[in-house]
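Readers should treat all values here as calculations from the given coordinates under stated rules, not as data from a laboratory. Worth saying up front: this structure is predicted, and the values here are computed from it rather than measured. Cβ atoms are built from the backbone, for glycine too; each structure is taken alone.
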Structure 1
Amino acid sequence: MPLWTRPVSLATLDAIGVNSASEFFGIRYTAFGKDWIEATIPLDERTRNANGTLHPGALGILAETIGSVAASLCIDTSHQVGLGQILHINHPVSITSGPILARASPVLILADSHLWNISMKDLNGANESVARLTVVILERSVQ
């Protein structure tokens, strides 16, 4: 059974990031399944360190973005909001070429919180970074 609470397409995923950090940093969704989504981030002038490698913060932006979007697909966004609460990320190597492909998949989905695993690889499939994102699910306040 799919995890998503509404229809998903690559176009709707990319539309979520319009006029946001996601769009600015060039994050693009590439694939999805019934309980996972994938996106890429380029290694270019927006994401490069002064030494030419991928800035580790760009991977944090990628992980937070893809994990938060995945969490939002699991809830009723008319009544609830998901907020990234804890991001733990390991950067074991310096990344010298891109793009980097990230896949978010659920570890645990509860009514009030989610735990997402985000694996990040180069286009050859080599592991570059791994992250865990905790997302708290809150009821939207009535205005």
Structure 2
Amino acid sequence: MKLALKDAFAKQASALNIFLFRRTGGRIGGSMGKAKILLLTVTGRKSGKPRTVPLVYTPDGDRLVLVASYGGDPRSPAWFHNLTANPLVTVEVGSEKKTMRAAVADAEEKQRLWPMVVATYKGYEGYQKKTSRDIPLVILTAV
């Protein structure tokens, strides 16, 4: 799929998921099979505007782990660049909303967490094989 078309499709699918998620408190759009989905709101690094995206997450104790895969694309997703510029984010899980701080997992932590995220969603394994970039993991902690 051409990049512009892929980006446009991702935006439209995300917008529908966000609408349904918020309308139903996560009952619709809050999972993908067994994987749970949250809404992540970051601050645009250029615009300063809030940007929301639905993402699969993996719990790790009281932390949440996100995968910046963008489906194995050679580029990192925009939300990843935004949260590295401004690590304070808002997370919606079901009808609960909270502020969290994002940090990129170091190599040692990624090695521990990677099997957990793949167990949450098997597709991540294929995404890593599809791209030459090292797909980052993001750890969210309560503020």
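Computed quantities for the displayed model
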item: With Cα extents along the principal axes in Å derived as 38, 36, 34, matching label from 1, 2; result: 2
item: Identity of the structure behind -11500 (criterion: helix-only ellipticity at 222 nm (-39500 (n - 2.57) for each DSSP H run of 4 or more, over all residues; to 500), calculated), options 1, 2; result: 2
item: Of the structures 1, 2, the one that 0.6 was derived from, the read-out being distance in nm of label points 7 Å out along Cα→Cβ at positions 27 and 131; result: 1
